[in-house]
Structure I
Amino acid sequence: MTACANPIRVVRLTQRFFARRSDAVARALIGKTLVCGDRAGVIVETEAYLGPDDLASHARFGKTDRNAVMFGPGGVAYVYLIYGMYDMFNVVTGPAGRAEAVLVRALEIAGDAAAARGPGKLTRALGISRRKHNGIDLVRSADLFVAPGPPVAGARIARGPRVGVDYAGDWAQAPLRFWLDGHPSVSRPRG
């Protein structure tokens, strides 16, 4: 049984796309389309998490029940609960064991710039949940996947520090957040 029902067959990003470092994947995801069942949105904001050495990463304390998915191969969904109320959608990147991931922070959903402005709103808008989607293979799933989109000019992609990771010391200021500059669906327009 599948978590979402998607009768449309479209091209998905490949394992090779996700097998790279999270900062490269985070930047490359801008302009791609996140699909869950019959809902979809264009990715306009992401954050990269670089594994166990990154003090803002869930992998910083090693492998746990919560973050075990991060230690698998790239191209798998890592969905976790934050503040006891918001599911957050991430894409695992790199080879198995590296524990890197990209948080998808915002989407453009046709007709409503605010519907997925922020990671908690994004999962609600698409119907993504930890219980149904954590660990799903985004390369093989017909129901939850990332589809290619038109190329986005590098000059249109802004870069700056991540949001809400002040506890991470110097890692809090690392320029690992990427967004489509000036887009109304971006959760935090400035770096």
Structure II
Amino acid sequence: MTGMMAEPSFLYEKLLLALPAIGDPRFHHSVIALCSHTEEGAMGVGIGTVVEGITVGDLLQQFDIEPAETFDQPVHFGGPVEMRRGFVLHSLDWGGQEVVQVGASWAVSGSLDILKAIATGAGPSRWLMALGYAGWGAGQLEAELTEHAWHLADYDQRLMYEVPAGDRWASAFAGQGVDPSKIASVGGRA
């Protein structure tokens, strides 16, 4: 084994749960669906907080898309980067322009064709919309994981699509047998 380097381990298709020690109020109780993680960095979309005062129907109207029904679903705060950019996290039963499959669990899309498909009822069976994203440079997420800023959790379809956004953080921890009220705000050192 001498002289052999281990392949880097990249994370995606996981959920990042903000820990109390994160220190950034924008990420307080955040749940981020990690969509990409490479040597160059990572990208995820927040699914634990909604943008107040805007619905999916409002977004469709901004793009002059006439929906076949009323869309009063919330729009999620995807993250602080490019808040004018939208993303749809969705089930794998729809394919279109700019669809990026995230492992075997979900896909992420950012094109108008998915909005049009959703508006007409021809889109994916499960979806949520978000504005903005969270991004990390090379090695930044790995450092934050070792600094007790994030807890890594497995993807949970029920959590992503069925649990209300404001309950996802506590529900994700509870699903792993962790009482979030017992999480210390400072990590220990051995």
Structure III
Amino acid sequence: MKRLLAGVVAIVSIVSMPAVAQAPNPVRGTIEKVDGPVLSIKEKDGTVATVKLTENAQVFGVVTATVADIKVGDFIGVGAMPQPDGSQKAIQVTIFAPSQRGLGEGFRPWDRPNSTMTNGSVDAAVEGVNGRTLTVKYKGGEQKIVIAEDATIRAYLPGDKGELKPGAHVAVTRPEKATDGSLQATRINVGRNGAVP
């Protein structure tokens, strides 16, 4: 019986592995071609990804911002490195558009080694010698964020599909795989005035 149970567990593990492995990676690059709702996006490594926008796909413009643009009450996302004192030193800060409030709320690992991602509301902000310190609150906790001068800060603004033209820098952070294996997007970010999302 133990062997049978071990065999079933092994089979379930093997069957469930491809689903995890097949999760699509984010698509970031420059639009090469637009064919209706289908975009051909050239990524940094030279490969071209084809992404179809869903009928109600949301478009957000991405602009360069500064620490002065971050206000108490804003909903932000912070990619950061943990510090010895328990704070998080920001590498990248995103100020979300009001309609994005609550997106990915929480504290978790980020996509760089040993880094963190905090999505939450700015509860307090204090100017200091080494930059600005924020308290970011989310459901179940809060993080102290230190924003140094070298942090990249961007803001999301409502956009439209008319901005999706050849040459535009775009990012599809959470593409979905359709039943035919193609990629589709319910949301896409497009850089404005030289910003790269």
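Readers should treat all values here as calculations from the given coordinates under stated rules, not as data from a laboratory. The structure presented is a predicted model; accordingly, all values stated were derived computationally and were not measured. Cβ atoms are built from the backbone, for glycine too; each structure is taken alone.
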Assuming 3.2 is distance in nm of label points 7 Å out along Cα→Cβ at positions 34 and 58 as calculated from a single structure, say which of I, II, III it is.
II
Ranked by percent of Cα pairs over 22 Å apart, which of I, II, III sits at the highest value?
III
Re Cα extents along the principal axes in Å, for residues 42-81 alone: value 32, 21, 19 computed from one entry in I, II, III; matching entry is structure I
If you work out distance in nm of label points 7 Å out along Cα→Cβ at positions 114 and 146 for I, II, III, which one comes out largest?
II
